[in-house]
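Below, each structure is written out as structure tokens.
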Structure P
Amino acid sequence: MVRLCSANTPVVVGPTLIEHEDRFVPRLHALQHLGRLVATTGALHAGLPAVLEGDNRALHVATLRERPDAASRPATAFNPDADAAVACPPARSFGALVRRQARWLRRAWERGGLGRGQAAGLWGLHALLLACSLVAVAVPAWRQPTLLALLGKMGADVGLALPAAKHYGQRGLLRSLVPAELMLVLTLPMAGLRALFGPIHESASASSPGARRAERS
């Protein structure tokens, strides 16, 4: 992390992984977080903006002293190396998971442009799947199309998450794919409403023992 810091890249962000200790809600959170990490890495490689976590950062102190405004700008480099990953505490409950998703959605929305489109697209897709699932309970004709849509989404997510799961040694999380997908269809629409209309504050994970910040003068 520190080697990547320079005057040209004064803020470097690295990957974070969720400590799940093989418990149900933390495992779902860890798998969803892994998917977000995949999307972040892909967006940055394509030169697109992404919402980056601040729990694992390296700062070029001399540059930030000369240009304090650089600290408030988006990170200029992302380090996907598995050796750079740090562990962060998980959401301990269903409500905490929704609050974390809401916080991410609000951050993406506030970035405007592509970030806002990404947040709206994710929320819209999962809200649509949730609505179709609720209708399918009462209308048998909706069940097969809704099931096929859910299976198609799961297949796409597996294809995206598998390389990252192997890269970061998290392949065991894929056993929780089905409950994680179903939970995501339920929680993300709720998180989107909370991001728009409700409070999302919680104690920052950056203050936890799992967070890491490196400084280079």
Structure Q
Amino acid sequence: MKNTSPILDSASPVTELSLLQLRSMPEEKAATFLDLRLRALEDAWKRSYVERGVILIEVQDRQLWRWMVDFAGEQYESFEGWVCRAAPQSRSDCFAAMRAVRELHEIPMKELSEIPRCNVEVLRSLSSGVRIQPEVVAAAQALPEREFREKIKQDHPDQHVSARRKLILTFDSGDYDLICQVLDDVGQKLGISDREGEVLALVIDFQQEHDEENSPKAHTTP
């Protein structure tokens, strides 16, 4: 009987069917496949951020969105409308990637695509003279974010690279949708294309508003 079982390939996703096949294989072969697949996913994750930015720039600069239609066959009315429909779950990341690729145009795309998003953002904070240095690009490709930041602080103290801390919040679906809608409005009005920037803009606006309320001038009577 001809063997009709699928051939396992590190480029293919792990499915229930492939898991059944893996469980019938010797441990060494199964381990090798899963190791290669995870490494492929890691490489795809690292490259996808820059690639999204490159795609958006090409579509925006050539206005290619005018030739695209949605699933209902309707043409898009704007570039932003296309991005929001084509990548609804990652549109903020897409816009942030586009801005990053534009800002880091001095770095060849082949090299930039080897840099994970976290280190791409660090590069954006550096002067153009520092971020194009081969040793800086190589470190951005190879080091985790914390080690890369420490290296920049040690080798280029004039760049004033600060440490980053992660804030994780969880909401129910209704509150989450409302928060995203408000943040999208903030980003659109202020020209901000990343969630961190939108949240920070809200915090600064709140702080400034209450600082003005609490200032001596706000309590003086005419």
When P, Q are compared on FRET efficiency 1/(1 + (r/R0)^6) of positions 29 and 149 (r between Cβ atoms, R0 = 30 Å, to 0.05), the highest value belongs to P
Distance in nm of label points 7 Å out along Cα→Cβ at positions 37 and 189, calculated, reads 4.7; among P, Q the input was structure Q
Quick check for you: by percent of Cα pairs over 17 Å apart, for residues 93-140 alone, which of P, Q is greatest?
P
Among the shown structures P, Q, from which was the value 0.99 of Rg/Rh (Cα atoms, Kirkwood Rh) calculated?
P
If relative contact order in percent (Cα under 8 Å, 6 or more apart) comes out at 14 when worked out from the coordinates, which of P, Q was used?
Q
Work out which structure the value 19.6 belongs to, where mean count of other Cβ atoms within 10 Å over residues 117-124 was derived from one of P, Q.
Q
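Read the figures in this text as sums done on the coordinates, not as results from a lab. For clarity, every value in this text was computed on a predicted model and none was experimentally measured. Cβ atoms are built from the backbone, for glycine too; each structure is taken alone.
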